[in-house]
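**Q** Below you'll find the structures, each written out as C-alpha cells.
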Structure I
Amino acid sequence: MKSSLKQYLKQAFFSQTVIIWFTVWSGLLWSSASLTSSANEEIEVPTGKEVVEILNRDDSRGFFRLTGIVESFNRKGLILKTTDGEKTIAAHLVKKVHYRKSEEQKLGELHFQQKNFRDALSHFKKSLAAADRRWIEVEIMEKIIQCETALAFYSQAVTDFLALEELEPEMTDSTFSCIPLAWQAIPGDSQIEGTARKLLSANGKSPTAVLLCGSYLLFSSEGKEIEKRLKLLTENREVRIARLAQAQTWRLELMNLTTEKITQWQTALESFPPEFRGGPDFIVGQAFLRLNDFDPAALAFLKCAWVYGVDPLLTKEALKQAQKALELGGHSDEAQKIKVD
C-alpha cells in the first residue's frame, strides 16, 4: 500500500485541486489502516528462534517466512542461521522480524502505539538491558530515539542517535530514518544548541554528527560555517547523508524563493530515498506557502505527515500547516477533515 500511495502522489498534478486529491486520499487512508492492522498481527515464534518475513512478489501474500536464528541485521543484509545453513537476505527485502520480546519491550510498544511516549520511553530503556544481540539493541534504541523526539527531548535524542551510530555504523535506511534532524525553525529544547556544539566538537569528523548537529546550529552565530560544512556533505558518498544535507541547506533559502527554485527541489526529491523525504517535503510545503501557492503547499505537508511521517511532532505541525494552506486556498471543508492529534 505504501508504494501505491507514492505512485498516486507522483501522478497527482498540482493543477488538480486538493479537494479531488483529498477525496481519493480518504479511501486510500482507510485501506491503508486495514492493511496495517493485519500486518501488525504477531505470530507464534519458536523458543530460541526468529521468524523473518521476506518480501516476494510471487507469493500471494507478498512475502514468505523463514525460521532460524538472526545473527545480524544491518544494511549489508540479514544473516539467518537455519537448518539448511546460513542465509544472507538483502536488507530491503526484510519486511519484519518476529522474535520473543521481553515484557518491558512489549509494554513499551503498547504505550508507543497509544502515543504515550513518556511511559513507552521508560519501558524501552528498561528493556535495553535485556537485549542479548546487537540487532535487538539497535531496534530498541531506535524506539527510544523516536520517543525522545516525540517528547521534544532533542538534546537526548541527538546524543542517543550518535551513540546508536557508534553501536551500528551500518544502520538500515529504516533505522537511520529516526535521525532527529531539525526541520522546524524553533526546536522545543532550549539546551539543544549547547548540546549540538559540544557533540560537534567531539565528533567533528563524523558526517552524521555534522549533519545532525549542524541542523540545530544552522541559524546560530556559527551559521555560515555550518552552511559550508553542510554544502560539503552534499557530495558525500553516502546518498542518505548527501541528500539530507542538501535539504537542510534549503532552509536557508526560504526567504529568497522562486517557483523555479521550488520546482528544482521537487525534482531533487525524486532521488531521495523514500525514508528521508518527510522533512524535505515539510520545507517544500513551507516554500509554497510563502509564495501563497496553497494547493501544492497543502499537498507537500500532507505527504510529509501521511506518507513519509516518522517524527510525531513534525507530523503534527505538517497537518496544522496543511489545514492552514487549505483554508487559505478556499478549501475550508477539507481543512476541517484533517485531524491533528
Structure II
Amino acid sequence: MKTFMAKLTAGIVAAAAVIQATPPAQAYPDGPVRLLVGWPAGGPVDVVARLVQVELGQRLGVPVIVENRPGVSGMLATDVLLSQPPDGQTLLLCTHYETMNPVMYRSAKYKVSDLAGVSLLARYYLAMAVSGQSKFSSFKDVIAAAKADPGKLTYGTTGPGSSQDLLMRQLGDLTGTTMQSVPFRGAGPALTEVVAGRLDFFLSPTGPAVPLVESKQIKLLAVTSPSRLAVAGDVPTFSELGYPLNLYGWIGICTRNGVPATVIQQLNTAITTVANTQDYRAKIEATGQIAEASSAEELQNVLGQMSGEISGLVKKYGIRAE
C-alpha cells in the first residue's frame, strides 16, 4: 500500500511539474497591431485604413498603427506581411491587386494561398468617364466613333494588367474595336487629362470620379456594377448595354496564412463591428465606395475566385508587368 501511495504521489508531483512548465496560451493581441498599407498616405486605399484605425484599436484593446509601404502595386507591403510571424500582430489592408500581382509579376514572391482573408471593408466599381465638354453623350457614341476610325480614340489605364487594361481588352473583343491605350501612374493624372480633353475617356473608380461629375467637369457613360449605382447617378450599366463587364475593385483586411483560426475570428468580429456602424458606412459612401463587411471565409473565396479570373485573362491576352 505504501509503495502504491508513494508511486501515486510521485505521479501527481510529476504531472504538476509538467503543467507548471507549460506556458499559458498567449492572449491576443499581444501589444500594438500593425496595419500595412501598400499605397501612399492620403490615397483612396489609405483613407479606408484611417477610417477603421481608431475604432478597431478600441475593439481590440490595443493601438492599431497604420504603416504605409507603397510600391509595386502593393507588393512591398505584402512581402513585409509574409516576413512576419503568423500571430495576427501584423495585418494588411488588402485589395484586388493582391490577386493580380502573383500572375502579373515574375518578381512576385508569394501566392494568393499565402494570404488569409479576415473581412471585406469596401467595394467599388469603374465608370467610363469623358470630359464634360466631350462630343460623346453615350457609350454607343464612343463605340460608333471607335468603329468609324480604328485606333484613333485614346483611353487611360494604370498600367498593363490593371483593371482598365483588362476591361478594355475584353471590350475590344466584344465590340470588335481597336483603341489606343495610354498608361498613367494613377486615376488622378488620367482624370486630369480627360477633363482637359486630351484623353478621350478613362474607366475610373467611382470615388475620384463623382466630385468631377458634380462639378460638371466629366460625364459618366456606363458603369461596371451589376445594377445602377446611386453614387453615379442615372448611368446605365455595361450589362444593360449588352456588354457583360462586371469587374470591380475591393478593399479588405488580410493576414498571413497560418494565423490561428481563433485569432482570425477575433479580428473578424472586431472589424465587422466597426464596418457595420452607420458612421463608417456614411464615410465610405462619401468616398464613392460601398461599405461591405464579410466573414473571413467570404473574403477567402473572393481571393480565390478573383485570382482564377485574373489568371485566365492574363494568360488569354499574354500580359506581363515588369
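**Q** Just checking, which of I, II has the largest value of distance in nm of label points 7 Å out along Cα→Cβ at positions 207 and 311?
**A** Values: I: 2.1; II: 2.8.
Greatest value across I, II: structure II.
**Q** Assuming -14000 is helix-only ellipticity at 222 nm (-39500 (n - 2.57) for each DSSP H run of 4 or more, over all residues; to 500) as calculated from a single structure, say which of I, II it is. Numbers along the way, then the final one.
**A** Details: I: -17500; II: -14000.
Checking each candidate, the match is II.
**Q** If Cα extents along the principal axes in Å, for residues 135-182 alone computes to 26, 20, 17, which of I, II did it come from? Mind showing how you got there, number by number?
**A** Details: I: 25, 16, 16; II: 26, 20, 17.
Derived from the structure labelled II.
**Q** Given a computed value of 16.5 for mean count of other Cβ atoms within 10 Å over residues 47-54, which structure among I, II does it belong to? Before the final figure, lay out each step's value.
**A** Working: I: 16.5; II: 19.8.
That value comes from structure I.
**Q** Which of I, II yields 0.75 for FRET efficiency 1/(1 + (r/R0)^6) of positions 143 and 271 (r between Cβ atoms, R0 = 35 Å, to 0.05), as computed? Walk me through the intermediate numbers first.
**A** Details: I: 0.75; II: 0.25.
The value was obtained from structure I.
**Q** State the single structure among I, II that was used to calculate distance in nm of label points 7 Å out along Cα→Cβ at positions 63 and 263, giving 4.0. Could the numbers behind the result be given before it?
**A** Values: I: 4.0; II: 2.1.
Working through the options, I get structure I.
**Q** For the read-out relative contact order in percent (Cα under 8 Å, 6 or more apart), a value of 11 was computed from one structure; give its label from I, II.
**A** Values: I: 11; II: 25.
That value comes from structure I.
Throughout, read-outs are computed from the coordinates displayed, never taken from laboratory work. A quick note: this is a predicted structure, and the numbers were derived from the prediction, not measured. Cβ atoms are built from the backbone, for glycine too; each structure is taken alone.
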